[in-house]
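The data blocks that follow each hold one structure.
Throughout, read-outs are computed from the coordinates displayed, never taken from laboratory work. Predicted model, so just to flag it, every value in this text is computed and none were measured. Cβ atoms are built from the backbone, for glycine too; each structure is taken alone.
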Structure 1
Amino acid sequence: MERPYTYINIAMTADGKIDTFERKGSAISSQRDRDRVDKLRAESDAVLVGGLTLLDEDPKLTVKSDALRAERVARGLEPNPVKVGVVTIADLKPDSNFLRAGPAKVVIFTTDQTSNDQLAFLGSRGVEVFVHQEHRVDLIKMMETLKEIGIQRLMVEGGGTLNFELLKLGLVDEITAYIAPMIFGGANSPTMADSLGVPRDAAIPLKLIDVEKWDDGGVVLRYKLNSSSRKYIGTM
């Protein structure tokens, strides 16, 4: 299949949590890591988030640095990458940061469970909406569509359920993880790869390609995936 080069970026605690049990988008990254993430966004054609992140955290997904935005413009690009949301019911509010922060093109993949009124609202805001006639968005079709509309490099910023589904389907090429020197704990705290998981004999293999130890106490790990080896089929 033709799809963008896709990399997951994640910040997590030493015990593998990407948020507390409260699920309010708790801060994990240091300032140095936030700068690293901003540079990754500036280098990306699009940034993708899943439904829980989109609706509960309402991220802006814009490049914060004036210099990085200027560099994009100098290369003939928009100041910010395309913002992409994948959500079963696209119930976004009129004052949504995801919709308003920019300037940036906004693309949403959803299902026919989203009301016609809501689809009309999104259209009136200039959102490019792709409606899948399934119970959940078909992630393979989504990736093919992103490639068709010109996305070459796709950054995934969560959450854990989207991360895992993309990994399970073999749709990820790299993972970069900032490991913060803190522990959240909690059996119900989300992790980098949530959902039901896979048995041991279907574990997703990673190849460690880089390690950085930072003065802020954090560690940055980069992994490569052999995405062609994954043979799962599914939707989200």
Structure 2
Amino acid sequence: MSLIELNNVIKNYVVGPNVVRALQGISFNINKNEYVAIMGPSGSGKSTLMNILGCLDTVSSGKYVLNGIDVSDMSDNELADIRNKEIGFVFQTFNLLPRYTAFDNVMLPLIYAGVKSGERIERTSQVIAAVGLAERSHHRPNELSGGQRQRVAIARALINNPSIILADEPTGNLDTKTSVEIMEIFEQIYQKGNTIIVVTHEDEIARYARRIIRLRDGLIESDTINEKPILI
């Protein structure tokens, strides 16, 4: 069953008197437990596509069905609810709250979801341990390395058992050694049955994925299976 279905998705932005055609008719499906990299040069439409896949933006025309739900014409409040339930985000800049500990940053989505206190604490403890940060869980972001902060972000993305982990340039602010460690965590998540979509401009990062979709000028340039992914 397809987890994501995009059918002739078009996204235009009006900038003053001009219309920017960011996506010009994108169609593809992503199944459950796929590991997909989305690539493309600056201006290719990959950031716009990520925003649509993440329900951060809506299509101008076409259809986007996520986990059986047509989200193409949803309101902002409906999209926010879908994001919290279905999508775990990992950003290049981590997007952690500086005054909160790692533990509290990870637990926050459970508070929004109305999960009871005891279950929140148990689930947060489990997911922080899963990314290898149990001993650092009560440190604030400024007391953690870049790699540790990204582990916190990954734990936060996992906390609601989302349908998709959507990662935007997840190693962009990390050195090579730490980047490998973070991609190893994504591989472990994938092996447990999760669906992962990584938006990246780095070929080395895309090589961890099992499928690579390349965009150019708002269109799909290629959609290929990666026959030799990097394995841990």
Among 1, 2, which structure scores highest (criterion: mean count of other Cβ atoms within 10 Å over residues 202-209): 2
Which of 1, 2 yields -6500 [helix-only ellipticity at 222 nm (-39500 (n - 2.57) for each DSSP H run of 4 or more, over all residues; to 500), calculated]: 1
Among 1, 2, structure where distance in nm of label points 7 Å out along Cα→Cβ at positions 106 and 130 as derived comes to 1.0: 2
